[in-house]
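Each value in this text was obtained by applying a stated rule to the coordinates, not by laboratory testing. Model, not experiment: these values are computed from the prediction. Cβ atoms are built from the backbone, for glycine too; each structure is taken alone.
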Structure I
Amino acid sequence: MAIVRVELGRRSQEQRDAIIQGITDVLVANGAKSEGTQVILYELDMNVWGKGGETFVRRAAKQGIELPH
């Protein structure tokens, strides 16, 4: 059995499904059983996650990119 915990910014349901399937596929390709593989996504708002002293929302705004809050 494998349990994978992933922390990431918010995604659409379509993206979540693809991430879960992709991680499962990698583990199955390396000997895990699909039915025993669990993937848990921990989604964070990008305004509570930072790098270099700034939130990712602020960093993106400086580059003209709008991220979900």
Structure II
Amino acid sequence: MIDRKITLALILALVVESAGVFAWAGSTGERLKEVELRVALHADAAERLARVEVKLELAAAALARIERKLERS
């Protein structure tokens, strides 16, 4: 009789632990999906920022040329 109670309690404990592990794994999967989505959105922004930096460098170079021409005259 004692063995049967211990066995049932052990099985119940394993079921409860397994349910907790599956719930934790599911929530971790959802958080990972959210992070991947945010990274994908920011990757596009990083590319656009690089383009803006290049355009600013070109504009600064053009401004420097204009300033040199104005100083000569």
Structure III
Amino acid sequence: MNPILVVALICASSVQVPDCSRETALDVIIGPANTLQECLIQGPVLAASAGPADANTYVKTRCERRR
């Protein structure tokens, strides 16, 4: 099991970036990563797979430890 998760949060543009979380996101995309470095590389790839953001949304990526 991978110890780190790559998380892409698709948030409404009306939500401030610090407030964009799993709870406030319109959609959440999760992928595995073995190391923090891999997560940092995979984050933009996962965000790109979410499709192009429009004027009403943006994508925020994060690395989280698996619980």
If you rank structures I, II, III by volume of the Cα convex hull per residue in Å³, which sits at the top with the largest value?
I
Top of I, II, III by distance in nm of label points 7 Å out along Cα→Cβ at positions 4 and 28, largest first
II
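Assuming -37000 is helix-only ellipticity at 222 nm (-39500 (n - 2.57) for each DSSP H run of 4 or more, over all residues; to 500) as calculated from a single structure, say which of I, II, III it is.
Only structure II yields this read-out.
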Any idea which of I, II, III comes out highest on distance in nm of label points 7 Å out along Cα→Cβ at positions 36 and 52?
I
